[in-house]
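Multiple structures follow.
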Structure P
Amino acid sequence: MNEPSYRRHPDLRLTSLEGEGVVLHLRERRYFSVSETGLVLLEALKEARSFDQLVEGLLSEYEVDRETAVSTTRAFLDQCLASAVIMEIRE
C-alpha cells in the first residue's frame with residue numbers, strides 16, 4: 001500500500017506575522033496561529049507532499065536532528081488533520 005501524501009485545504013490563507021503564522025480557514029470561518037515551523041510545513045503543503053518530504057524540508061530549513069523533525073512533523077500533521085486544515089491523499 002502506498003504511503004499517503006498531504007495537502008493543505010484549498011480554502012486556507014496564510015501570512016507570516018512577527019515570527020509565527022496566521023492561518024485563516026475561509027470555509028470554516030476560523031483563524032488560528034501556528035509556529036514558524038508550522039508555517040513552513042503549511043507553505044510546503046501548497047502542493048501534495050509525503051511525510052518523508054516534509055521531514056526532509058524541515059531538516060534542510062532548520063538545524064535539528066531527524067528524530068526531532070519526525071516527531072514535530074507527525075504531531076503537526078495529526079493536529080492539522082483533526083482540524084481539517086490539511087487533507088490526506090491516498091492514491
Structure Q
Amino acid sequence: MSKTKNIEQIQVRIDTETKEEARKILDELGLDISTAVKMMLRQVINTRNLPYEIRDANGFTLRSAQELRKSALDARDSKKVFKSGKDLIHDALK
C-alpha cells in the first residue's frame with residue numbers, strides 16, 4: 001500500500017523586483033522558487049529555527065551589529081589616545 005501525502009497550496013505575496021531577483025539566483029542554482037520554499041520549510045522543521053542568519057543591508061547579523069554599536073560607543077567614551085595606528089593595533093591585540 002503506497003503512502004500518499006496530503007498536498008497543501010500556499011500563497012505568498014511579494015513585490016515583483018524581489019521575486020525576479022530571487023528567481024534569477026535560484027535559476028543559476030538549478031532551483032525553482034517552489035522547490036526553494038519547500039527546502040526552506042523542511043530546514044525550519046529540521047533545525048526548529050530559521051535555517052539562516054538574518055542580516056541587515058550591510059551584511060551584519062543582529063548580534064554583530066549590536067557588538068559593533070557597543071564597540072563604537074566604548075571607543076567614543078574611551079580616554080585612550082594613540083600616537084599612531086600601529087600603537088592602536090598593538091593595544092587592540094593585547
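Descriptive notes on the structure:
- Parent structure of the calculated result 0.35, given that FRET efficiency 1/(1 + (r/R0)^6) of positions 44 and 68 (r between Cβ atoms, R0 = 25 Å, to 0.05) is the read-out and P, Q the choices: Q
- Mean count of other Cβ atoms within 10 Å over residues 4-11 - highest-scoring structure of P, Q: P
- Which entry (P, Q) yields the derived value 5.9 for mean projected area of the Cα convex hull in nm²: P
- helix-only ellipticity at 222 nm (-39500 (n - 2.57) for each DSSP H run of 4 or more, over all residues; to 500) derived as -12500 - corresponding label from P, Q: P
- Here FRET efficiency 1/(1 + (r/R0)^6) of positions 12 and 76 (r between Cβ atoms, R0 = 30 Å, to 0.05) was derived from just one of the structures P, Q, and that gives 1.00; the source is P.
No value in this document is a laboratory result; all are computed from the given coordinates. Quick caveat: nothing in here was measured; it's all calculated off a predicted structure. Cβ atoms are built from the backbone, for glycine too; each structure is taken alone.
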